[in-house]
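Structures incoming, each one as C-alpha cells.
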Structure P
Amino acid sequence: MPKFSYTATRDGKTISGVVEASSKQTALSTLTQQKVHPLSIKQVKGKSNFLQIGFGNRVKLKDLVVFTRQLSTMVSAGVPLNRSLTTLQNQTKNKYFNQVISQIAKDVEGGGTLAAAFAKHPKVFNDIYVNMVRAGEAGGILDDILKKLASQVEKDASIRKKIKSAMAYPIVIFSITIIAFFGIMVFIIPKIGQIILDLGGPDAELPVYTQAMLAISDFMRTNAIIIVVVAIGGTFLLKRYIKTPKGKYQFHWLLLKIPIIKTIIAKVALARFARTFASLMSAGVAVLDALEVTGSAIGNKVIEAELKEAAKAVRNGKQLSEPLSQSALFPPIVSQMLSVGEETGQIDTILVKVADFYEEEVDAVIDGISALIEPIMIILLGSMVGVIAASVMGPIASLSQNIDG
C-alpha cells in the first residue's frame, strides 16, 4: 500500500510521520480521525513488488461474497469483530485479500470503525459497501446490513457471469476470424494470385472482386508492420481516452445507441440502481447521499448524469419519482413504482421488486442473444469463406477453360 509522509500539528505541536493509505484523500481522512491537522502531505516513492502493482492486487467478487456472508454470520452469532476478522483472514486463500483483512483487523483493534477501515481499501470495498456498513454500525444493525450486502454482491456477480458467458463465444470466434483473415491474406492469397497470373499471364482480365482481394493482400503484406503498430497504438490511445471523464461519457453514450447492447446495458443499470438504492434506503442512508452513491455505482456515466439531475430536483423539494418520470433513460414503470413506494413509505420493498423484474429481463435477453449468436457467427464465417473462395476459384476455373479451349 502507498505511504505518505506528512507534517501536521497536534495539541499545538508540530509533528511529522508516515501513514499508509490507498490514496492521498484517504491518508488525510485517517489523520483527521486521529485528531491530527495536516499541514503538508506527499506520497513516499519507494520500491514496489509485483503483488502490490501486478495481477495479484485483485479480489474476486466470489471472495468478497464469501467474506461478507461469513462476517455477517459471525457478527449475528455474537462473535467479537476482531476475532471474526482474524478468523476470516486465516481462511482466505487470496494473498492480497489476506493482507487487506489483516490491515482492517488492526484498524478496528486500534479503535477505528469497520466502515473507516473498509474505506482505506477502495479497490476491494466500493462506496456502496462502505456507506452501507457505516449506516449499519450507526443503527446497530450491522449483521442485517452485511446480509443484504452479500445478496447484492451475489446478484452483481451473477449478472456479470452471465454477460461474460454470453460474450465469450462470439469474442473467441471473432478473434479467430480476424487472425484467420490476416493469415489468409498475408500467406495464402499471394500464392494463389501468382498461380492465377501464371495461368492467364500478366494481361489476364480478372473479376473486380478478385482484383480487390489481391490488392488488399498486397497492401497488408507491404504494410504489415505499420498496420500492427497503428492497431496497437490506436487501441492504447483509445483506452486512455476512454479513461478520461469526457471519453468515458462519450463511450457510455455510444453503448446506449448500439442495438441489443443498449438493451442489456440499460436493464443491468436499472436493476443495479433499484437494488442499490433500495439497500441504502433500508440502511437509513439519506436520499441525496443514496442517489450520489448509487449513481457512481451504476457503471454508466450517462445514467449517472441523469441521477445527478434528479438529485438537484430532490434538493429543491420534489419527490424522486417526478424527475425520473421525465427521463428518457428510465422507463415509466420505474417512476410509477417509485411513486407508489413514496406514497406508502416502502421505497426499499418496491425497488427490490423492480430490481428482480429487470434482472429477470436481463436473463431473458442474454438467453435470447446466446441462442442467436451461434447461427449469426456461422453465417459471417461462411460469408467470409464464400467471398474468398469465389474470388480465388472463379478466375482459376475461367482461365483453365480458356487454356483448354
Structure Q
Amino acid sequence: MLGGRPLKPTLTLAANAIPNKGGQGLNLQHMIEGLGTHFELALFCRGESRQAHSHLVPPCGLSDLLGRIPMVRRLRDWQTLIAERHFDRYVAAHLRPARVFQGATGQCADSLAKAQEYGCRTALDVVNTHIEDFTSHMERECARFGVRPAIHPWQKARILREYKRADLIRVMSRVAQRTFLARGFAPERVIVATPPMNCEDFPQAQFNEAKFRISFVGLIEPWKGFHYLIEAFNDLRLPDAELVLWGGPGSRPVSRYLAEHTKANPAIHIRPVEVRALGYGEVYAKSSVLVHPSLSDGFGYVVAEAMASGIPVIVTENTGAADLVVDGENGYVVALRDVPALRERLLFLANNPARLRRMGAAARETARRLTPAAFMRGYLPGLERLIA
C-alpha cells in the first residue's frame, strides 16, 4: 500500500520499435497507454516514452552496416535476425524481476527465458498470424518474384520457441487466433485484443474527387498481394479511374515489376511516401476504396485507418482486419489471390456511387467501436489470470 492505495503490479514491456512510429511502434504505444493505467510499467524499446520508465536499447551496428552495403542489404532476413537477436540479448542481460514480462514475437526468445528464471509470468505479443501460416504464404509469393523471403529459418525457429515458452499469447484478430487454434493451441492461451483507433484523427472522405481512386497502402512486398490488385485493375479498364500504391518497393524485382506496369498503364501510380507524414486526409480521404489483398496479415492497421476515414475496404479472408468487415455493408472479403472477385467488387463500387457512400459511412461507424476501452477489455482478463 502507498498512501492508502494498493501498489500496481509491475509489468515489463519489450519491443524493438519506437513508440508511435510505424506499425509495431503504434502497437507498442497502444500497449503503453492501455496497460499504464493498470500496471507499473518498465519499457525496453528504441525510443523514449513519457508514460513508462524507458530503457533505450542501443542500435545493432552489424545490422545497420549490412543495410548500407548495396550487395548485402538484399539479405533482409539476415538483417532482421541479427537486429532482433541483438535486441533480445540486451533485454535479457538488463532485465529485472516483475510480475509480468511481455515481449514482441521474434524479439524475446532469450528474454522470455530470463523472465521465467525470475519467476515472472510471461506474455507474447504476436502481430502476425502463426509463423507457419505467415512464412508459407511469404515463401510462395517471394518465389514468384525471385525475392529472398524476409524471415530467416533461424528466426522462424526462435519464434516457435517463443510460442512454446510464453504463458499467454496475444493476437490482434480472430483471423490470427484461428491460425494458432488450428495448430493445437488452447483457446484460453491465445487471446484476441484488437487495436484501438481514434476516428477523430482521420478526416472523412467526401467522394468528390474527379477520379475513382483505388488505394493500396503499405509495404509493396510480394506477400502483401499488390500484384493481384494490379492484375484486377488492368482487367477493369475503367475510364476516370486510377490505382495508387502508397508505399515503396522492398526489392529490385518488385521495382522492375512496378516499372513495367506503370509504363503499360499510366493510370497506375506509385507514391513512395509515409502516409502519416503526408497526412491521412491526402491519402484515405481522397480515395474511393482501399484494397488490402494481403496473403497473411495479423491485423492490417491501414484497413482500420481507411474505415475510420469513411471509405469501404476490400480485404482477403486471411487479413486480420477482415474481423471488422461485414461483407457488402462496409466492405468486402474475398478469397486469397482471387483476381476476378477483386475486379467484380471494384467494378460494382465504381458504378454505384450512392452505395459506395453508404458503405463508407458504415465503415466509419465500425471503426468508432475500436476504442481503447474495448482493446483493454480484450487483453486485461488474460493478464489478470496470469497474476491471479
Structure R
Amino acid sequence: MRFLPQLLKIVCPVLLLAGCVPLAVRAQSTAATPPMGWNSWNFFAGKVTDKDIRDTADLLVSTGMRDAGYVYVNIDDTWEGERDADGRILSNAKFPDMKALADYVHSKGLKLGIYSSPGAKTCARYEGSLGHEDQDAQTYADWGIDYLKYDLCSYGTVMRQQAPDDPAGQNKLMRAAYEKMHQAILKTGRPMVYSLCQYGWDSVWEWGPSVGANLWRTTGDISANYDRMTVIGRGQAGLAKFAGPGHWNDPDMLEVGNGKLTHDENLTHMTLWAMLAAPLIAGNNLTEMKPEIAAILTNKEAIAIDQDALGKQGDRVFAEGPIEVWAKPLKNGSGGRTVALAIFNFGELATDVVPHLKDAGFNGQATARDVWAGKDLGQIKEDSKFTIPRHGVLLLVVR
C-alpha cells in the first residue's frame, strides 16, 4: 500500500487523458457528507501563525469538537512566502515548517487545509498559484495537505484582460482556471477536498462538479451579523437540486459564537446551515468558547441533520411574513418518512406558529422530536401551536 501514491501519479493522468474516468471519480470521493472543521480567517484574519493552528488543533480535541466531526483545520490567506529558484512555493516566517505542522495536526486525528488563488496574488496580496498549479498541488501533497480553498481574487483581473467586455469569455476562463487546479490535484494522487471560492458567480452550482469541486461558495462573504447571515441562508432557496454526496453548496463559514449574535440567533444560524446540508466550518475563538456556544456547535442531533447519509439539501416549503418553514428529507433505515422541519421566526416579536406538516409532505399528523430542547414531543398535528422567540427557530425531526 505504501506504493499507492506513486502508482496513482502514473495511472491517474493516463486514465484522464483516455477520457475513461467517470465524473464521480474525477471529482474525488472525499466529501461524501458536508466537510466539517475550522477556518482561521473569521477570528485571526491575516495574523494567523503556526502556533495558532497547533493550539486550535489541541482545542478541537479538548473541547470535543473533533469528536463531533470538526476534523479539518484550515489555514486561510497570509501563510504564503516567496518562491524558490525552481518556482516552488515556500511558507513565510509565520509558518516555518508546513510539513511538521501537518504532521502535528494529523497526530491529533485531524486534517490540515490550506488556501490559494488561481490568480498571481491572493486576496491579501500574497503569492497565488497562477502558472504554478502543478507545482503548488504537488507541494501541498508533499506537505500532507488534505483540503484546498481556491479563492478567485486577482484572477478576475486576468479574466478582464483576456476577455474584455465579454462576460461569457470571462466565465469560460474562470472555469478553466478551476479545472486546471483540479487536474493538478489529481496528478498528485493525494485526496484533497477541493473548495471553490468565487462568490457564486456564473451560477457555479451548475458547473462546480464538472471541475472537480467538492464544494463551492454560493454567495459573497458572511459576517457575524444577523441580517447578513440570514440573507445568505435564506438566499439558498432553490439550490437543493445541485447538492449531494461529494458536491455541496457552500453559504460560507459559520459565525456561531462571533460578534454580537444572541443565543437565538446562533441557534438560527446553526439550524439554517444544518438544513442546507452546508459545510460546517467554524470560525470562532476556541480559546474563549463559552459552554453554550460549544453546546450549539457540537449538538449531535443538529449535526446529524447536516451530515445525514441521504445527502439531501433542505428547501423552503412555506413563507408568510417573517415566518418560514424549511424541510430536509432524512434517511430512514426503518422505512416510512423522516424529515427535519425548521420553523424560523425572522421577525422582531415572539410569534405563535403551526408546523405546516402538510407543506412538508405529511398527512396532518406525525410524531416529532424537538432537537434544541432535546426532547420527544409525541404526536403533533397540523394545528399544533408553538411559540418561537424573536430571531428564533424551532427545529424538529418529524416521522
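Results, tabulated for the structure shown:
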read-out	value
Highest-scoring label, criterion being mean projected area of the Cα convex hull in nm², for residues 111-350 alone, among P, Q, R	P
Structures P, Q, R, by mean count of other Cβ atoms within 10 Å over residues 183-190: label with the highest value	R
With helix-only ellipticity at 222 nm (-39500 (n - 2.57) for each DSSP H run of 4 or more, over all residues; to 500) derived as -9500, matching label from P, Q, R	R
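Read-outs: derived from the displayed coordinates by stated rules, not from any lab. Worth saying up front: this structure is predicted, and the values here are computed from it rather than measured. Cβ atoms are built from the backbone, for glycine too; each structure is taken alone.
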